[in-house]
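Taken together, the values in this text are just the output of simple stated rules run on the coordinates, not laboratory data. Nothing here was measured: the structure is a model prediction, and the numbers come from that model. Cβ atoms are built from the backbone, for glycine too; each structure is taken alone.
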Structure I
Amino acid sequence: MRTRNDLRVLGLSAFHHDSTAVLLQNGTILAAVQEERFTRKRHDSAFPHQALAYCLAQADCAPQSLDLVMVAEPPIMDIAPNFRTAVAAEVAALGIPADRLRFCRHDLSHAASAFFPSPFNEATVLVLDGIGDHSGEAVMAGSGNRLDILSETLFPNSLGLLYSVITAYLGFKPNSGEYKVMGLAPYGKPLFVELLTRRVAGLDGDGIFRPDMSLFQMKGKTALPTEAFSQLVGHPPRLAEAPLSQFHMDMAASIQALAELALLRRARSICRTTGSRNLCLAGGAALNCVANGKILREAGFDGLWIQPAAGDAGTALGAAMAGQHLLHDRPRKASLGRDAMQGTYLGPEWPQPEIEARLTAMGARFHILPGASLLEETARALSEGKIVGWVQGRMEFGPRALGARSILGDPRSPSMQKLLNLKIKFREGFRPFAPSILKEDAKEWFDLEGDSPYMLLVAPVAQQHRRTMTAEEQSLFGIDKLNLVRSSIPAVTHLDYSARIQTVATDGHPRFRALLEAFKARTNCGMLVNTSFNVRGEPIVCTPEDAFRCFMGSGIEVLAIGDCFLMKDDQDPSLACSTLQAFDAD
């Protein structure tokens, strides 16, 4: 029940990619979700009507009872002249008084999303953005319920901008496909690092960029390489969907190596100059989990916390947090060493009777397996090599599937990575997959320092689980290395013996944790391949209907939603669909 002292703050991002709504009550996150999950339009930039409605319903809250609506400004180059007017009109249409509407600058929204939910009472905050509020980077000091700016690095001196330019040059969609470049990098050699550092980026000893802008051009909101850039590196841009050559892999390796070098230099410089023992990260470049692993190990900080919704979806949360703490001066709650993100399980869920009704209306055929029965049958299917769609509890907020809306597989299978990429996700075969592992087992399998609950850190596979390559295998180049078995968990071991890890603690997602335990009881391996429940270009599934359509339009063999257990072979063949055709390539 709400008390007189409660403060209800709605945070919004709108009219920029990844429109989002977040609701706080007295500092606690009640709900957070991106609009794309409802509209099925990836990175939807429309005003988040459905996300907002979900947040209000979660709190049984009428719009008029909100105390504050905080809107995150888009990056400065995305702000249209009528942005505030358009937002104000949408808010007024909900019956919310105009005096309850406030706006929060873009980089402050990122910083607030990184510091206020973190487990630290004090920390330095590093915002790594593409453009932001005329800045590509901002450094702020967080203490208690305060945030103070220390420095800004102005556009175009931005790692995010440079990484996006190379993403476009390599034929992937900028501001979307950067993770593909990171996944491609281990297939190449960083032959162009010196060229990029000296002639393109102008990187200095503190990790600051001063790029040569004659090599880039702004096309609307996006930076693209010019003909001069192509001449400098000696190759034309790759067309989307064109074959990948060794040169492309080497360029990916080079920009990734440059990113790791720059971020490590920047983090070390900040550690020296601020004296802070803790670092918080947000902004799109903070999703570079390989660089994050190096910062954790080598930058000199005692603590590192990364906002799991580090991209622009997280600015809605940051705006709400800024309203709570900076505008209304409300104190932060004691963290007791834990963050405030509740595992990111902040989106919609459905009660069992509604799941059954929705599936029945879709024509699905299923069995009801309550409690441990569902876990045992799912673990058995996984141990037999089947691929499982898994929908349990509240949906994750942010880009990662963390055991609520996941596609799962056996990490020990040599064919699982290829099968998931080509037959399930319909995406490039070089893309790696992440392991989710029982927290207490992580050190047995990986050289990981600390926890990684949000799948934001990369660490090496432990030496005892690696397989030594033959001389012939070591002589292979590029994509020829793709199908080599490198460890006892080949489905999650990338080319460089690394893995992007999610550790699942006893206080994590309870049913996902129980499934890992059931799989370990069968296989002595408390780990599963975990990738987001969607196909290429599709937002992560939200509803039972979304999940059933993806199940019937892909090679997923088993679907577990709540206590409902579905086998592909039991379904009406006429319900098969072409899910891939419904979404644009990412």
Structure II
Amino acid sequence: MTHDEIRERFLSFFEKRGHAIIPSASLVTTDQPGQTNNTLFNTAGMQPLISYLMGEPHPEGNRLASSQKCLRTVDIDDVGDNTHLTFFEMLGNWSLGDYFKDDAIKWSYEFLTSVEEGLGLDPKRLYVTVFAGKDDIPRDMEAVEIWESLGVPEHRIYFRDSKDNWWTAGENSPAGPSTEMFYDMTGELGDMDQAGFEAADERQDVVEIWNDVFMSYRQEGGSVVGELPQKNVDTGSGLERVTVAVQGKRNIYETTIFSGLIEYIKENSTNYNEKESRIVADHLKSSVFLISDGVFPSNTDRGYILRRLIRRLIMSGRKISFFGEYDDLIEMIIDSYINVYKNLDKLKSSEIFENEKIKFEKAIENGVRELQKISKKENFVLTGEIVSVLEQSYGLPVDVALFISDELKLEKSSDFQKEYESYQKDHQEKSKAGAEQKFKGGLAGDSEIEIKYHTATHMLNQALREVLGNHVMQKGSNITPERLRFDFTHGEKLTDEEKKRVEDLVNEKIEEDLIVEKTEMTIDQARESGALGVFGDKYEDVVSVYQIGKDDEVFSKEICGGPHVESTGKMGIFRIKKEEASSAGVRRIKAVLE
């Protein structure tokens, strides 16, 4: 059974049991109201559904199922072993105040073991963990009784504490106990006591393939403060891990998900080893999905993660002397997923990857040359300051600098890590000080024409998002009395038709003479109102939000320091004079008001 067939079987199984099949959300998250720990990416199948798990009704009903794209980089250094990935798919089914433990556990077991409708896994190779209890929340004996009623023997049910069997999406989120299913990957373990099971888990001889979370509590500040208005079920099964069990493999990279990629890498490497080839395959897949969801390489936030993935896989490719075409691997990845994820973009993925590869290889070349030059000094010692400067000046990442320094057999200072972190912190503080100017809209003066141009940048930003897509985000602007300059995320040159549509939309809104209103609110209120801003940056407790248009005619809403025109009617005619590349994945528009 292939991974595609497993995904299809899962969705069909739960659709027959009254679940609406919902599409995967983007890897890129949208901020959740009331959450102080919003993440850069969706890291779990339930993450896009938090507001519904907290009680908001879902338009598709109270039984849902999906295969959700996910990305986790917290374990990036472990990628290359048998189980860790950055990109993965989470199969999930949810009950929003409908069924609870009995049906959730019964259907989990049925899907895993049923030959007719499910995966046909051997029930004698299954092990189960349940919540051991904490504080005032009792041990989950109800789950134990349900498992025993399905034929799972008591000695194969293990109690675990809150570290393993208590689930939460953050400090302020729904939460609850969970029960997890593990599968014997060796086929030889048989019955085990708790200590034996824990040891098998540590060896990865048993691997978690399913998790049922029973969300009935609400957390604030990391502590349980009460019960949710409804009891929910969040079920998750990692497609990659369950595929390992179904296909009888010992690791993810031997399954149909990765085997074609790994084979190609092996055939096109002269110094092949498994770990580095796995990093190439995993990180390239993550990069393709991130690029297709509108992420571009940069030195901050999501763009930094993408840049790190691309550069890390290129380093792994160098270590195994990979001489194949990355473009071939990108095409293989897209061909494997395009029937499920229609937005995968071969042209954009290849172009952005190649640009970043060229940039990185140049950084390595220049950085290595500089490192070799300075290392010839008498009594040279590699310090954290030196590596930090190389990173800031040449774009040479610390892990690459250390890799090269090992090859050159350079001595490293005893306080290297502290030195590096100290200089990085200093650099970040300087960068943040510079970034504060960014949200003033690049406005140097406050003449009447400059204020008009400032308002026009907001309108241009929104017009670009409507014409090109919501991946467009402002990356900088500059205003003079003669013109405006606006930098934004987009991987391709705008066509003449796209430029005209943007121009026409801005001029249409100017002609409508929309009122411009300023409202002061908290940053959380600004998020909830839909105002654009870079929420990873630090704002004051109270911010100014400028809205162009009223009621049903709102065109633009952004966090901004101002000032702006009172209405758009007298701004003039908006003309795009030039559109060009600013940097990788960033375009630049220069425009005037006539």
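Overview of values
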| read-out | value |
| --- | --- |
| Identity of the structure behind 14.5 (criterion: mean count of other Cβ atoms within 10 Å over residues 227-234, calculated), options I, II | I |
| Source structure (of I, II) for relative contact order in percent (Cα under 8 Å, 6 or more apart), computed value 10 | II |
| Mean count of other Cβ atoms within 10 Å over residues 211-218 - structure with the largest value, from I, II | II |
| If distance in nm of label points 7 Å out along Cα→Cβ at positions 259 and 411 is computed and equals 5.3, the structure in I, II | II |
| Given -12500 for helix-only ellipticity at 222 nm (-39500 (n - 2.57) for each DSSP H run of 4 or more, over all residues; to 500), calculated: source structure among I, II | II |
| Label whose coordinates, when Rg and Dmax of the Cα atoms in Å is calculated, return 23.1, 72 (choices I, II) | I |
| Highest-scoring label, criterion being FRET efficiency 1/(1 + (r/R0)^6) of positions 163 and 571 (r between Cβ atoms, R0 = 41 Å, to 0.05), among I, II | I |
